[in-house]
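Several structures are given next for inspection.
All of the numbers you see were taken from the coordinates with simple rules; none came from a lab. Note that this is a predicted model, so its numbers are computed, not measured. Cβ atoms are built from the backbone, for glycine too; each structure is taken alone.
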Structure I
């Protein structure tokens, strides 16, 4: 009877160790997928940084244009048509830069969806590769082809 209990406890210990090893393996694989997702987020930061700088510059230019318009409203000495032409040119340049910023923002808005899709696809692909490798292993007692 003591031998049976000893064997059962040993089997329980072995099963626990195998379960812990499987959990550690799955955690290792999940952390690898999480690492690749984080690398994607870092790549997104490389897009966000220049966009943030562009938006600050655009904001500063808008403030400058507002100040110029306010000055024109009160300044009677400056040639208004020439000043308005300069303002129109600046607004055209600003409009072009705003379109570029809008395109970048649209790309950025679509990034999280693409990153999550990629993370899920990568995880599923890895799992399927491993499942396929496990499936192709010969069962005990069978001869390999």
Structure II
């Protein structure tokens, strides 16, 4: 039984088409998992009372978590605190990264305290992305940290 339309090139194109459709489906509907790379864990007290600064600048990134943050408790995740030095002023800032995306920064007044606790290396802690109660406000990110920050 010889099918003229089922030659090697046709089978190859069907396999490529199926692979492209699978990739597109996973990108649209799949959940993204980015492993946490920071080895140090900051101690937490369970209150999630440290609010991350500059989240307004990262609202486009936070929007991908908006559907997950609508639950009453918010979206429970792990945040990485990544120190980096600015080339312009030699100032150090600490970015807050969730699932590979920057969602805010540590306040400039607390950077030295965090750097001392983290020994200048990246660290991780539990975090919540919380939806606003008022529609006019934006998503916020809260970290579970004991104060002053310290490695657990």
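Where does the value -33500 come from, among I, II, when helix-only ellipticity at 222 nm (-39500 (n - 2.57) for each DSSP H run of 4 or more, over all residues; to 500) is the thing being computed?
Answer by label: I.
Consider the structures I, II: one of them gives 0.40 for FRET efficiency 1/(1 + (r/R0)^6) of positions 76 and 100 (r between Cβ atoms, R0 = 35 Å, to 0.05) as calculated from the coordinates. Say which.
I
If relative contact order in percent (Cα under 8 Å, 6 or more apart) comes out at 33 when worked out from the coordinates, which of I, II was used? Show your work: numbers first, answer last.
Working: I: 36; II: 33.
The read-out was computed on structure II.
Quick check: 2.19 is what I get for Cα Rg over 2.2 N^0.38 Å, calculated from one of I, II. Which structure matches?
I
When mean count of other Cβ atoms within 10 Å over residues 68-75 is computed for each of I, II, which one produces 11.0?
Values: I: 11.0; II: 14.1.
Structure of origin is I.
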